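Structures for review follow.
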Structure P
Amino acid sequence: MASKPAAPAKAGRPSARARLLEAALALILEGGAEALTYESLAQRTGLSKGGVLYHFASREAMNKAVREHVRQRYRDARRAETEALPDSPSRALKGWAIASLHNRSGLDAVSARIMSSGLWNSAEGRAHHRERFAAISKGVGFDRAAVVYLAAEGLWFLELAGFLPFSRKERRRVVEKLMALADGGEIGGTPAS
């Protein structure tokens, strides 16, 4: 006899899938991608292995759901920062930069683990960055958006890798310059000799 599909979660109650995805992020953060298994996820959440398999029929389905969950959390953080800013042509660009440069998603360490593991999918990443860049460049133009985007992403990657050559004060100065540039300002300073 076939079992009935699970009833949808009641409003206001977190779904098991959301709980599984958050637990997956915690496992990846603690032990890398290899720490994420059906067994570890079941143990972490208190679900049976069958309960985990119900939500993720294959390892690739689980990995893909984790990657999408991370991207959605980044989108949510960017949207919250953008909506908190006054309306302006640079609003989307600044909201993204603030969310990215200040780890508003809280996922930077998990992202570093994902990027250095077998969970990374370059095609999905490329599509995500194309979508993100198209959204943040509206109203400010390609050149300005590209410079701010590349500088912020570069700063983000250097920080994740532990290679940032700037002091906290210098980093703050770079971020201020990026925000000014996003608003239409110039980098400023004196020309190099």
Structure Q
Amino acid sequence: MLPGERKSVEPMAVRTAPARTAAQHQSLLHFVGVATWPNAEVLAKVREMVLPAIEKDGPIEAWIIDDTSFPKQGKHSVGVQHQYCGQLGRQANCQVTVSLSIANHAASLPVAYRQYLPEVWTKDRARCKNAGVPKGTKFMAKSGIALEQIRWACQAGLPRGVVLMDAGYGRDSRLRTELTSLGLTYVAGILPS
């Protein structure tokens, strides 16, 4: 939330502890990569701090289902697989996360965020163990993750908006049916066929 273009660990260390950048860099790496911290609680705190500021510009108008990909060179990072990488616009080795953001005309805020774990990963228990994937993690399609996030947002009482999704999600009839049963309206991309 600090100013600055780059949000990776090294620039954050320089900004937060200029007199002891190397030590701060190591501390931040540990915090991000090793320390256990509850994602839901962190997102809840961010939501508590940011949502009122967003709503000063108007009510929430949309819930946005999307996925984000992160290109990777190797194959050992959790969830890396040769799959469509939106950042590159083609098939490539990448990790993918599914998110739900709430938005108005002025801003958006991610409120749920979960890494997609391809089925080939969930079937390879040794690979999962080596990468630190929690035991018992099961495969869930991206649309299933999105639906879980939508259900959570409804239960949490988040301010509602029209659900927006691209064709990757819009083609899933189960997701569309469930959105309707939850009393949500949606706009979905569709495939030409």
Structure R
Amino acid sequence: MHAQSAADLQKAISLIDGPEGERLSARENAITTRLHDLLAIESTPIIGIHGDFHIGQILRAPHEGSDQFTIVDFDGSPALSPSKRMMPAPAARDIAGMLASIDHVARVVNYRTEGINPRVAIHWISQAQQAFIGAYESALTRSGDLEIFDSRLVAPLIINQECREFIYSAESLPHWRYVPDAVLTDMFPKEN
């Protein structure tokens, strides 16, 4: 995981230019240091995981007087080959993906909504993330499976997810780069 995360960071740095690229490069040492946390983990359980879950993968349509929501994609990082997306991974990979997705909702709301106080959405991020982790851990505890979740992996895997978001934006969706830029800038407010 460490080698792949470090490679994803380097690829993101090589692909992202402009102000976002400058901010990412300026945080390279701090991000690299945080990714080194993965080296301290000798082993962790792996399971079949769900993959990422983006705000852009939900369709909303009116239905009988209210809104109906449909999930249209739930198959993992588009930066990975289909075979790599299907490989077992730590449960923390799913958790990191969901926490990143929650964060992304707030970034999109702040970016696309004029005249709102952006601090409200930013504050919501931590509340929603804590609620998600709490519900996940509670369900694992009830099922007797808490040992599959290695919380030490979550922060480094969120960072890796954001590097993959940068790669995805460079290769497929250029206007998306504002999202991983905002997340990593908030995670690492000071440059190297």
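Given that log10 I(q)/I(0) by the Debye sum over Cα atoms at q = 0.16, 0.21, 0.27 Å⁻¹, for residues 123-170 alone, derived from a single structure, equals -0.61, -0.86, -0.99, which label among P, Q, R identifies that structure? Comparing all candidates, it corresponds to R. Structures P, Q, R were compared on distance in nm of label points 7 Å out along Cα→Cβ at positions 19 and 179, and the highest value belongs to Q. If helix-only ellipticity at 222 nm (-39500 (n - 2.57) for each DSSP H run of 4 or more, over all residues; to 500) is computed to be -18500, which of P, Q, R is the source? Label of the source structure: R.
Of the structures labelled P, Q, R, which one yields 1, 7, 12, 15, 18, 17, 15, 9, 4, 1, 0, 0 when P(r) over Cα pairs in 5 Å bins from 0, in percent is computed from its coordinates? Structure of origin is Q.
To test your reading of the models, identify which of P, Q, R gives 46, 19, 13 for Cα extents along the principal axes in Å, for residues 99-146 alone when calculated.
Computed on structure Q.
All of the numbers you see were taken from the coordinates with simple rules; none came from a lab. These numbers were taken from a predicted model, which means no experiment stands behind them. Cβ atoms are built from the backbone, for glycine too; each structure is taken alone.
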